[in-house]
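Every number here is computed from the coordinates shown, using simple stated rules; none is lab data. Source: prediction; values computed, not measured. Cβ atoms are built from the backbone, for glycine too; each structure is taken alone.
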Structure 1
Amino acid sequence: MIKFKAWWSLLMVIALITITACGSGETSNENATSDNTPATVGSPEAEAAFAKGKYDPPIEFSSVLMPKKYVQGDTKENNVHDRWMLETLGMKHKDTWYPANDDQYKQKLQLAIASGEKLPDFVSVPTNAVLTNQLIDSGQFIAIDELFDKYANKILKDHAAAHPELWYPFTKDGKKYNMPILEYTDNDDTLLWLREDWMEKLNLEAPKTIADLENIMDKFKNENPDGLAPNEVFPLAISLKNNTNTWMGSLDWLFGAYGTIQEQWNKDADGNLEYGSINPGAKQALAKLSEWMEKGYIHTDSALWDESKSAESWTKGAAGILPGANWIPDWPAPDLLKNVPGAKIKAYPIPAGPDGLIGTKWQNSGVNASIMINKDAKHPEAIFLYYNYLLDNLANPAAGSEYEYGFAKGYDWDIVDGQPTSDKEKIKDFSNEFPFLTGPARIPDLYMKTLVKLADGKTPETPYEKQMAEFRKPENWAAAKVVMLQLDIRKQNYFTGAATPTMVSKWNLLRQSEMETFNKIIYGKLPIDAFDPFVANWKSNGGDQITQEVNDWFKSVSGK
């Protein structure tokens, strides 16, 4: 599955975990001012390094680096990355953490926060608001506002300006504490993958509305072109087990057809945040789902299916519609093509509801993780010099550059049969998840824009475009274009902070009530009007207080 997560993507820290940070803010710090702004912003040494592109003489710092598979005699202490970092940027490690895996790093980080142990100069942080706040509250890290303004490159600054919401998880008391690590945007946005061979055999047109989609599901079930009996076909493959707003088998598009996105915090007409699952539109979506369950458009086992399991119905040939992202041709579509000879797939736009409404969740703001800077770091700007270089030189290398084929020969590219290639099937010791301090460099809109260019039949010109033409399928290209033509329907989750005080004590019960009520309505065990007392109980049992706390948080980080 191509989801483009960085190499050091960590296991999610258990939500609502409570850790007492000892000794916060008590350590003396000659390199930081009283407001946690580094005194070295604009220092002569920093100015010289950015002017030259490297530190001369070299500097030392501590960070976090997870060793990967080394080749050609390289070791953790002496490898192509560290030699490159010293030769190109004038940087080398000292007292750096080398956790063996994600879980070990998570445990080490939590213990360090709890005990007050000194953390590295640059600390990698997963996208987890609880952990971010614990690190901020530890008193060991500086606000990066001035560093970012002075040292971040154009790619970083332009994306941050276009997506101010990326700062929300990293902001406290009006200050920004984390340098964002960029990720591809819109790569996980929902669209509908239909059995195109069924569409062709039944002479069906693209569904523009939910009513059109219902007609298609009815044809798939009752006039199945593969000759399957109606009781063998359940046209819509979805997951109802854990979340209905998820990454595959999702129902965000259906709720969006009625003016809300469930299981996330949306803006209402007045600009305040509301929980999408209690919006009146959710009641209409549930009524439609109950109708589809009764007609057999949805398999009765869907409440037991997670995302991967929901796809199995589609890959085995029993379903004709799978909600998913543009990468479905990479996985799980190959299983369908193997299991059902002659099967074809195609991505279709999200259809509109009865009032013309269209909506799905927006998967991310182009941030995969972040870096925090220790207040005792002697060269706090160094991580910007490092990351700027990756973004400027490796994220979209020019033809003829030293990174045209990849970062390091023998690792992520090699010469095979006299030709340079990054095909992991051809490289003996392929290890493309190279352990950069920041993870791989990605320009957020580059991936989808490149696929659209290929879908439009334009010739790939840059090394990056040529790689996408070689390793992404035409179905990927076409799907990306569908996504980009519907960018305006994507609705972001505006709450990205740590659990509020009332969430800590009430949220699990509220979510349990939501899932139970929704599933019972969908399965016909409760009437649709059961939605109204559910909303009333949700509000009175902590939901109203949580809504107030969520809005207070939003105002504090957005300034709105």
Structure 2
Amino acid sequence: MTRRRVLIQWIGHSDLKALAATLPADRRRKVLECTGGDAGTQTDQGPTKCLLSEVSFDRVLLLSNYPPAINRWFAEWVGTPVTFVPVELQRPTDYGRIFEICEQQLRELKSDRRWSDAEICLHLSPGTPAMTAVWLLLGKTRYPATFYETSRAGKVWITDVPFELLDVIPDVLQKPDSYLQHLASEAPAEIDGFEDIVGNSQPIRDAVGRAKRAAMRSVSVLLLGESGTGKEMFAQAMHRASPRNGAPFKAINCAAISKTLLESELFGHAKGAFTGAEQHRKGAFEAADGGTIFLDEVGECDLDTQAKLLRVLQPITGEGVAVRKVCRLGEEKDRKVDVRIIAATNRDLHAAISRGEFREDLYYRLAAVTITLPPLRNRRTDIAAIAERLLEQINRQFAAEEPGYRHKTLSASATAFVKGHSWPGNVRQLYNALVQTAVLTDGEKIGRRELAAAAGETLAAGAGDAAVADRPLGNGFNLDEHLNSIHKRYLERAMSEANGVKAEAARLLGMKNYQTLDAQLKRLGVREN
């Protein structure tokens, strides 16, 4: 029995220019507004019509980010039944977004029982080189496919890609776990300087392994991760594990200080440099000479401060990667300092660079080594141990302040809640929840109900659904607003757990495609990062 064949491809400018040559003037103008340039010739079919004129398929899916009217005109012109898949794509060279779109369509096709056994056919000629590269990647790995190409002369052929993609990917990419095994061979508690990092999961071992290696050198390190993942603790651990451990460690929260004061905090100032500058003062760079400066929330610095940071972070040629010049506000004299930089942010700096909000040259100056800290939801096996360590700290603090304080422990049900909760605020949220329950619990055991309430959950002794459904009516109650608030919360959770990947968030929520999710994100005003 012959297998059915499904063609999946983009439509590109070449297709639309060929279409434009056949259209009335008003329609031709609208098409060329999307493509730029001139229309094709009357004899030019474009890659898609060329293929469909020579080869028959049981189903044709065309990915398009063009207006619906143009898609309709194209379908009429091609003369073969096609299904358009409307997508959102701002830049035709955005590899990440192109991959997300293509992988989503192929995954949906293979999960459709009607077409799961069909032969996948991918047309490489239409679209941009980025689109072709993504088709090759997917068609030679996850979704084995037949590749078609076409020429302007009207020729059609099957392209034989004479290698398996995995055979030519370097070993480090084929087997990253084995390559990094030497970095993650020890638990954090076994590594000098990192003893305060609790956990034994693979994600935290990987992060600590990278940090341990980076700590021994004076190169700049950029710590990435969600708010509350412990970036400052990691920076302190790297400082302790480094040859600079006997010198100062200075932490500056760039988001918590105004622009003028931030520059003074970082670079220092001369007497009279600004109102209130009554004496000379060292900045953090001078105070940390020989040691480490930690720039927390560096992504919140404005462009002027970024430019000044960039100048300071330029090493002095021939004097080491950490030897720099710093000039106090109100002075013209440079001072030499030897400072190792560790920066941190929870922002997507690549997106900020594309929006003109963060300097690309500063990013590369900061990110000689990048380390991504895993969120708690990716460290399920560590959460109970982290909670116990935090509760020990809280007990010691409260006992020192309150004679007769009764030390608190987690009940079995509270421990189960800790392990099962997603903790979107990560360690900071977990710590705050434990502090609240330690304050409000009379006995020695913290129960699930108290901890769930402190974590902001609407759970009550296993009756979470009832708690949501039994909100009092009247007095301004609005059903639509209430349901929208619940809806919005789940959308936010899904986007967070999917690290901002819409296709994955849609899968977590049980949606058939990410377009449905995208519409709901916009309707409810949910931020996507």
Structure 3
Amino acid sequence: MAATLAILVVLYFCLFSRLDAIGLVGPDEPRYAWVARAMQESGDWVTPRLYGQPWLEKPPLYYWGAATAFALFGESEVSARLPSAVAALLAALALAWTARRHYGVAAAFAVLLIFPSSIGVLGFARGASTDMVFSSALALAMIAAAEIVLRPAPGQPAARWAQALLGIGLGAAVLAKGPAGVILAGGSVLLWALLTGQWRRAMRPLHPHVLVWFALTALPWYVLCAQRNPEFVRVFLLAHNLQRYLTPVFRHEQPWWFFGPVLLLGLLPWAVLLVGVAREAWQSWREWKPSASAFFLCWAVFPLLFFSASQSKLPGYILPAVAPLTLVMAASTSRALAHDPAAARWLLAGVGGTLLVLTLTAGTWLGRLPPESGLTEAGALLPGLGLAAGAGVTSLLLAFVRSGWSALVVVALSVASLVEVSNRVVLPRLDPYLSARATAQMVADDAPLRASLQAYRLHRAWHYGLNFYLGRELPPWSAAQPGPAWVMTSREGLEEIRRGRETFVLPARSPRAILVRVE
């Protein structure tokens, strides 16, 4: 009973609690939410549209989920982010099922604590974007692929449902982000075949049943969208897939090693458990090589290799590697707790130590917070930092004195508690500096102002955010435009406007966007 309660607490607070603690942030969240809202309002579930025009950068799976949430629960940040949270929950449950099937109940319990409380997962699960939806669909597909390629003989009864799940999961991944789903799944299986020499088994996912389910899931939208939008192949497949991967045209350039540190950060506070995986593989390589863990590790390694070779790199690209790594980490840790308590104690003490290190080095990132938010003042974040430090010390003591499992639970619950502290204390104070929500609320009730507002030199994240919250695309203002105007601008933009026009600046709720009356 206590174990079930701990899992429910971690899943709820890490994935679902207060999804509206902060408004939509960045350029992507408000754009994706706009497209989903337009889809729900127009009834056109085929062509994604941004500001009335086809927007073919991404397939529609996230939009379908968010549009459905808007229809059921109304327009809000919760509805916009709900598809990602639900996708993360489905991935967690699927990983737990796989862990129980291959490693036992203890590993399933561990993965339900580790996966949702990893920084990368809880971050993307609480965002209105395609990354978690894609990663979760790929996880379902790879779990089915494991059932197909690892079973001893092709005639087992489980094969049919696994083939259906693989086809549907791959189709959903392609509907979430495009051909990368097939590339990552196929490349992971081929990497496993290269490692083990099991080439015949690696061909099993190409069974006609898999292909039929994949085609039924993915092809209808692609065919319909291409028929209705002649530019679909050029914009979606060539520009936003092939060109994005092969060239730096979208200006997301990073060094080749970029995803290594990003992946380790995404696995915090659990990243040290990778030492146990490496130690286990090193000590018993011959037994480990043909195991399920080798397949799952290939599933993690191939996305790292594939996206490291890309000319365009964003942190979300490596999210598909987090699920299999948490799976093998949970398996390795549960085995160590059962058969090598000394090693398990040191691993879990390392997790506790990670929390302590993060707390002690908090000054490096606290100094980057906006001073106006009050979060840099002494004592503002003391409850959260105290909680993290206390959890680190407690898990260290439990790992050595009592039980490694207790240490595991304490760390997971502490992360869930820190998420709630952040939702109640940190994010509301940062909201005016990171989201356009508060700024939009300032003008939302004034209908004439809302209808005539223009934008000048706004950062695109704020421009997109204001567009979403005000329900209209703010047109650009020009200095050559005669007559008075209401303009939302930045500090830099305000200085430029003042050089040639008289202005009256209204008190704003955010220093990132300034409301100006231009005469």
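Given 3.1 as the derived value for distance in nm of label points 7 Å out along Cα→Cβ at positions 141 and 493, which of the supplied structures 1, 2, 3 does it correspond to? The structure behind it is 2.
One of 1, 2, 3 was used to compute Cα extents along the principal axes in Å, and the result was 78, 60, 42. Which label is that? Answer by label: 3.
If helix-only ellipticity at 222 nm (-39500 (n - 2.57) for each DSSP H run of 4 or more, over all residues; to 500) is computed to be -10500, which of 1, 2, 3 is the source? Of the options listed, only 1 reproduces it.
Ranked by relative contact order in percent (Cα under 8 Å, 6 or more apart), structures 1, 2, 3 are topped by 1, which has the highest value.
Computing distance in nm of label points 7 Å out along Cα→Cβ at positions 93 and 221 across structures 1, 2, 3 gives 5.7 for structure 1.
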